[in-house]
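Right after this note come the structures.
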Structure I
Amino acid sequence: MSDYRKESRARWGEAAQGWEAHAEQLRRVTMPVSTWMVDAIGPQPGYTLLELAAGPGETGFLAAEMIRPGGTLISSDIAPEMLSAAQRRAEELGLDNVRFKQIDADSSIDIEAATIDNTDFRRVLFTRQHLQLTVMSIPPGERVGWEMHDHLDQFLRIESGTGRLMLGRTGDEATEEVAVTDDWAMIIPAGTWHDVVNEGEEPLKLYSVYGPPDHPDGTVHRTKADAEAAEEEEPSEHDHHAEPPDEE
C-alpha cells in the first residue's frame, strides 16, 4: 500500500471516533440526502447490496431495513475503526442482515464486491496468459446460454441470486440439473455442455475463472444481445453454442 493510502486510512480511522461521538447531529444533517439516495435505487426484499466507503453506515442501514426478509447489506470501508463504529450502530438498530468488510475501493479487487456491484451481462476484470476473471449479471428470466468450450476449464461461483445449473455430455440433452444459490461453486471441465439460468426475481450475480482465457482482454458486454453479436462477429473455433434443451 502506498504512503498516501496508508495516511488516508489512518485519517479516516482517527475520524471514526468523532463521527461516532457526534452521530446524532450528523444523522440530522445527512438524512435527507441519505433517504433520497436509498429511494433512488429502490431496494426490494431479497436484494444483496454493497455500500462502498460506508463510514458509520447510516445510509446503508436505511436500505438494510427495506431488503428484509432475505436480503443482505455488505457495509464496507477502508478504515477498520469505521467498520467497528458501523457494527455498533447496526447492533443498536437490531439489524441482523448486515455484513462488514474492509475494502480499499481505489486499489484492490474484492471479488465478492466486484461481482455484486457489476451490472453488465459480462465484464472481463483480469487476463493473463493462463487465466481470466470475468463477472456476470444475469437478469431475471435470462440465462448465460447453452454452450461448450473444448479448450478450457471453467470455475463459476454465485455471489447473489438463485438459479439452475444445467450440464450435458452433448448439445442435445441436459443430463443433470441442480438448483444453485448464493455461495455455490461449479467446476465445468472442458468439453462439458453447460448453462446457468436465473430463476429468481433479482439479477443473478456470478464470477467465472477461465483457464486459459476465453474473451479478449477488456471485454464488456452490457447485455446478452451484445455478447451474442460479438460471438457472431468473431466466432471462436473452440466455443460451441446451441439452443437450450429445455427450450427446444
Structure II
Amino acid sequence: MEAARLSAFQITPFGIVIIGIYSFGIWLIAIVLGRAFSTFRKRWWTLGPPMLAMMALPWAEEAWIASRFQEACEGAGVKVYRQVEAAGFYDSTMRSGYSIIMENEFAFMEHPSNKKGKVDHIEIEYGEWVTKTMDQPSARYHFKHSYQPTPFQNWVSIGWRIDKIQYEVIDTETDEVLGVDVRIKRYPSFAESLWLRFFDPRGLGCSGPLDTSKKHSRTGILYDHVIIPKKVFD
C-alpha cells in the first residue's frame, strides 16, 4: 500500500516534454488568434481562460487519475472472511488443476475443460493422473473472477484509465463469499501514453496487504489463504 501511495503519479520527463510541446502549441494558437482579432479590445479576456484551461488539462488529467488510483488502492488486497478445509475445489480462472494438486496436495481439482462448456475433474489414482470430463463442477468451493462481463474480460472500469480486478472464493452451497483479492490498475494519462505505449503500456498496479491482524504482505493466490487441503487437518 505504501508503494502505491508513493507511485500514484505516473509522470516522466518524456511526458513533461510532450506536455510542454502541447502547451507551446496552444500558446502559438493564442498569439495567432490574438493578432487576427487585434481590433477586438477584450480579445485576451475571451481567449485567455479557454487557452489556460487547455494548457492545464494534461496536468489535471494526471492529478485526477493519481488521486482516484490512490483512493481505490485503499480497498485493495486480500481479505479472508472464513477459512475452510476441502479435498479440492474448482478453479474457473485457468486450467491449473495439475499444478495445484502437485504443489498444494489437494486430493482433486477441477478446472474448465478443453471441451467447450465442460469441466475436467482431476485426481491421482495409483500414481496415475485420472481426468473425468463433466457437465458441471462437483466441488463445493469455487475460485473465480468477481467481474467477467465477457469470456476475455475479467476486469471492470472504475474511473478514467483505472480498472479493478477482483477474485473471490465462494461456497456454492450457501453463496457465501469466503475471501476476495482486489487489485487496482491505472494506465498512463494521454500525454504519457503517446510514448509509453511503444515501451511499457501496462501501467501501475496495487494489491495491498493481506487483511490480517499482522497485515502481512500478500503472497500466493487467494485460495492459498482460504482453502486448506483437508489432509492438513487429518
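Identify the structure, out of I, II, from whose coordinates relative contact order in percent (Cα under 8 Å, 6 or more apart) was calculated to give 24. Clearly, the read-out refers to II. When semi-axes √(5λ) of the Cα gyration tensor in Å, for residues 121-160 alone is computed across structures I, II, the figure 34, 10, 10 traces back to II. Which of I, II yields 4.9 for distance in nm of label points 7 Å out along Cα→Cβ at positions 33 and 153, as computed? Of the structures listed, the value fits I.
Determine which structure produced the value 0.35 for FRET efficiency 1/(1 + (r/R0)^6) of positions 113 and 193 (r between Cβ atoms, R0 = 35 Å, to 0.05), calculated from the coordinates; the candidates are I, II. It was calculated from structure II. Match the computed value 7, 23, 24, 18, 12, 8, 5, 3, 1, 0 of P(r) over Cα pairs in 10 Å bins from 0, in percent to one of the structures I, II, and report its label. It was calculated from structure II.
Here, each number is a calculation from the coordinates, and none is a lab measurement. This is a predicted model, so every value here is computed, not measured. Cβ atoms are built from the backbone, for glycine too; each structure is taken alone.
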